Each structure stands twice: as structure tokens, then as C-alpha cells.
Structure I
Amino acid sequence: MTARIALLAGPTTYRGEAFLEAAQKLDLVVLRVVDTPAALASGARGNWLELDFAAQQDAIAALRRRHAQEPLAAVVALDDSATMLAAQVAAALGLPHNDPNAALAARNKWVMREALARGGVPVPTYRQVALDEDPAPAALEIGFPVVVKPITLSGSRGVIRANDAAELRAAFARAREIVRAAGYGPDEGVLLL
């Protein structure tokens, strides 16, 4: 019997083709699960499933239902944005998976730095700053230059060095724009280090 896997990805992934080619070589059936805002998601169409990854419990429930109809052998994240959901879905289905806490740490720079520091791993001085906060007090505590780094974005998006207070204001404003354009709300933060 051919194994079926779920590949979870954001709508703009560039990795899908390589994974699909590899799956074909391994004779795997692929369920493509794409992150789609709830208002646009059309649910299931053949081997496609559109889910809102932000509504994690709903997405897990949808994949449980699909798994009950067509059992999955694995759940794989193609992108950074899908790592948490893939770990949670695989855990819920009793499949091999990354620990959801490890997936969170891999995705969230604040959580990772906290875990490294607790484990005795040297990390640079850092502070978390909410998008609607003034970053100046944290920067003064750390000392210039600082690096502004969105907590969950990948690909160096929004990572900007600031050598002084004026550059910090500009860098923080730019990082805030990038974070909001990526669809994150006010609870998303930025690291200063």
C-alpha cells in the first residue's frame, strides 16, 4: 500500500516542487495543505486542503477528519510558518513528530533565546519589545549598536542594525511595517540585541 503524507506550506512557498518531486520518486501520495485565510479557504479538493493555519485547533480537527478517511503516515512542514502546526497535527494523530515545544523554539526567536539561556548557552543580551512600545529604553539598556529582529519572521525579513537612536526609530518603524504586512497582530514582538 502506498503511504500518504501531508505537506503543510504557506501559499507562496518555493519549496513545494522539490518536495513533490521527491515524494513522487518515493511513490508517496501527497495531501497538499495550504495556509489560506479562513474567509478564502475552500476546504478540501482532491489532494488539496486549504486551511487557516492561524486557527490551529480548527486545522488540527480538519486534518484529524481527513486522517480518519485517508490515514496519513507523516505530516511535514515545508516552511517555517507551518512547523508548529505540523508538530501539533502529527502529535494529535500519533505520528512521529518534533516536540511542539521544540517547534515553537525553532520558530520563535524569543523562546529560543530563553531556552538557550536557561541551558547555559551564551547568548547576546536581548530584550523583547512589543510593536506598540518604544524601543529606546531597551536599546539604552543593551547599548548601541543594536539589531532589530522580528520574533517569528524568517529569511532575515525586518532584521536591521541601528547604530544610534535615530536609526533605531527608523529601523523599528520599518520592522513594524514588515511584521504587520506579514499578517501579524499587535501581540507580535521584536527582539533587540
Structure II
Amino acid sequence: MKKITKVYTRRGDEGKTSLVGGQRVSKASIRLESYGTVDELSSHLGLLAALLPEGHDKDMVERIQNNLFNVCTNLATDQDQTPLYPSAYLPEGEIERVEQEVDAIMEMLPEKQGFVLPGGTKEAAQAHVCRTVCRRAERRIVELAANATVSPEVLQYVNRLSDYLFVLAKKLNFIAGHSEKLWQNACD
């Protein structure tokens, strides 16, 4: 891997940046907003991983962070002008892996009715923050896809990921013995 010797380039000082392929675009573009939000999600996942003990859940969160680099590379490529690099693709089977994780967690959780208030343990609360950032990333990607080519697996992965983060938050509260609080509709 090539060593990065400088963090700054001065090429972005006027509000533009380069995509994969070299095209210059505004830093306010929906493309940058989409992969910037995915990058933000990865940072929040890093905090979640730091809160989790060593084990399967931490490994899964770190695996997702790695996959999000592929997602960012995909989104940072204008596919109408530049072919995707191999690093822009998710590894084979990652969408199915997330689905299997969701199914496995759902099997262990008790059934509950109602909307869950985000919170509980620090770990679960952070998983909920990750979930909401993930949903925002998905909205940005959908907006990008309305005007540009976006790989379908990117949307599928991010959609499944928000489901995973929701059930992970529930699992983290459950294994800690922390009861979830349900929404109390004041209008009822």
C-alpha cells in the first residue's frame, strides 16, 4: 500500500474535490453528501466498536466498517463516466451475511409490541445513533440514484444495515438485562 505523505493538497480550497476518475465536483453535491454520510456512519460505528467487548458483535461492526469503504468508493465514482474499480464492489455474500445476522438476532429476542425509544445501555444507544445515520445515508443515496447510476447492491446493503443496527441495539439491551422503553403515545 502506498504511504500517504501529505494530508492536505490545497486542491479543495475553492469548494471542489475530485471523484474517482478525476472529475472535479462541488463539495456540496449530492454525491459527496451521500458518501460523506456513509463515512460519518463509519465513524459512529468506530465508536460503537470501541464500546463493545471483543467478540462476534465487535467483529461484525468492524467488518461493516471495512465494507463501507467499498461503498464510499462506489459512490465516489461517477459510473456514467468512469468504470468501477474492484474496490468499489462489496465482497461476495455481504448482503446475505447481514440478513443472516438480523435473522439470528431476531431468533434470540423476545417479541415486543410497539415502537422502541432509542437508548438503554451506552452500546445500544450508540447502535441506535448508527442506525439513524445509516438511514440518512440511505436517503442521500436514493437522492443520488434519482439522477445518477448507483449500484443496486449499495442501496440493498445500506438498507439491510439499518435493520441490522436496529436489532443489534435491541440485542445489546437484552443481553445486558436492560428493559427497552416503548413509545407512550400521549394522544391515546
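Taken together, the values in this text are just the output of simple stated rules run on the coordinates, not laboratory data. Here the structure is a predicted model, which is why all the values come from computation and not from measurement. Cβ atoms are built from the backbone, for glycine too; each structure is taken alone.
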- request: For distance in nm of label points 7 Å out along Cα→Cβ at positions 19 and 59, the calculated result is 1.1, so let me know which of I, II that is.
  value: I
- request: Identify the structure, out of I, II, from whose coordinates mean count of other Cβ atoms within 10 Å over residues 3-10 was calculated to give 20.8.
  value: I
message: Using relative contact order in percent (Cα under 8 Å, 6 or more apart) for the comparison, can you identify which of I, II gives the largest number?
response: II
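helix-only ellipticity at 222 nm (-39500 (n - 2.57) for each DSSP H run of 4 or more, over all residues; to 500) computed as -19500: which structure among I, II?
Value -19500 for helix-only ellipticity at 222 nm (-39500 (n - 2.57) for each DSSP H run of 4 or more, over all residues; to 500) corresponds to II out of I, II.
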